[in-house]
Structure 1
Amino acid sequence: MRARGFTLFELLITVTIVAILASFALPSMIDLVQGAAVRTAASDLYASLLQARSEAVKARATVTVAPIGTGWATGWTVKVGGNTYAQTDALRSGVAVQVGVPAGTASAITYGYNGRLSSTAQQLIFYSTKQTSKVRSRCVSVDTNGLPRVRIDSDTDPTNGC
């Protein structure tokens, strides 16, 4: 009668091959996760800006999107008048944000009752802080009409904008 199953040697060879293949896939997986984190951060701010603009028109009130603390990386709030309407948590680790080119200080974005900006137009650049990452940064900009826009960086250098 013949024994069924795998020998220890066959199992060892299979595990070795899987480990080698996984070592090739790991760097790509890291970039995939970092890219998703950068896209999520930019999309969250874009959604908050659209929400703020919509609320400003709907409530015929001033709506402010402001960073929590000293910078946008710690999250932001959407405030209608003095009441907090929505809040977004801090960015995931490995994702940073730069205000404009050259880098400036964080300031609130304010919509008037007509949906236009009553503050200065800004550009926020979300990028990966991982040194080996080839993740393209995302730029969220708001024009003076109040319409936000997301653009993808044409290179992998976040310091020059999109």
Structure 2
Amino acid sequence: MKIPWEIFNFSSEKVGGDSVDALGKLYTSTAIVTMNVDEKMNGITVAWLTRVSWDPPMVAISIGKTRYSHELLLKSQGFAVCIMGEEGREAAEYFGTVSGRSVNKFKKFKYQMSKGGYPILEGTIAYLECKITGKCEAGDHTIFIGLVEHQEVLKDEKPLIFGEHTIL
């Protein structure tokens, strides 16, 4: 699924006849962030995530303010980061394009609950359970900082990668 970068309001240059932008050159793992708030589970595919501290182990995720997941995360104490492998490609594409506001995304995919009570989707190769310790406004997104309270590798394989505005 390729996202048309033209929807964003920034300039680009033509290279070899094609429009390109430098932001598309930032590559990251593809993950589904899941939450369980007031008995309502939801998840959203994210590519804007990063490790922000070794000690203690912490990560940051960036979620658009208009997203249903943003609304739930503001009420939540934490979240899980499901790092997706090739078997999770269909789920990553679905969770990135369908809103949980009106659809229970988990009806379509198998999952198990983690020790901390977060859904971990089939196709996850590793996951992190995080306690929200901070939030930061960042334009049209909010950055949620999570303290990693539990982590587990389920399969030793490479993650799906997001770059050039698409899941690779």
Structure 3
Amino acid sequence: MTTGPVWTNLDLTWSPEVSSGVVSAAERSYPAESCGYLLGPRDPAGLVDEFVCLPNLASSENRSPRNAFVVNPLVLARAIDSGNRINRPVKVFFHSHCDATPELSFADLRTIRAEDGLLWPCAWLVLSVRQGEPVTWKLWGYEPISGEMIEKTLTHHDAADLRDRRRR
């Protein structure tokens, strides 16, 4: 079984700028699901400090963007490869759920899991948006022994604290 990179099963820390960006993307996309990824330095492994939004291509796949997301897998694969080359890996894939909980759906789990572990080497963040207002989110990490996605902790730190961490 593939375990994936360490950040697939870590509690993570993100800056207010990243959390604001994810929330803003979800607000702008509603009533469609937003999606994208978070990246950060390889060390510390638990830090994400940048977000990138991706277009939700669900309607081009004859699916409802209100209840599903589809990303170009080549775009995501290139982002993962590029991030790994420059030591700024993609650590989290994010998407929103419109008028639903931040629990992983059956469709989410099919997208996340491969036969021997993770399809994409990252944790998953789901943001619940109700009537256009972001309500709550959950970060999901991969537990390689059980093969399950488990809830992890996502902590905010201000930009000054993040700069201090990078200097260490």
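Comparing volume of the Cα convex hull per residue in Å³ across structures 1, 2, 3, which is largest?
Values: 1: 158; 2: 125; 3: 106.
Result for volume of the Cα convex hull per residue in Å³ over 1, 2, 3: largest is 1.
Given a value of 1.6 for distance in nm of label points 7 Å out along Cα→Cβ at positions 94 and 134, point me to the structure among 1, 2, 3 it was derived from. If you can, show how the numbers build up before the last one.
On the way: 1: 1.6; 2: 3.6; 3: 0.5.
The value was obtained from structure 1.
Computing helix-only ellipticity at 222 nm (-39500 (n - 2.57) for each DSSP H run of 4 or more, over all residues; to 500) gives -12000 for which of 1, 2, 3? Can you show the working numbers first?
Values: 1: -12000; 2: -2500; 3: -7500.
For helix-only ellipticity at 222 nm (-39500 (n - 2.57) for each DSSP H run of 4 or more, over all residues; to 500), the value -12000 is produced by structure 1.
Rule-based calculations on the coordinates, nothing more; no lab input. Because the structure is a prediction, the values reported are computed rather than measured. Cβ atoms are built from the backbone, for glycine too; each structure is taken alone.
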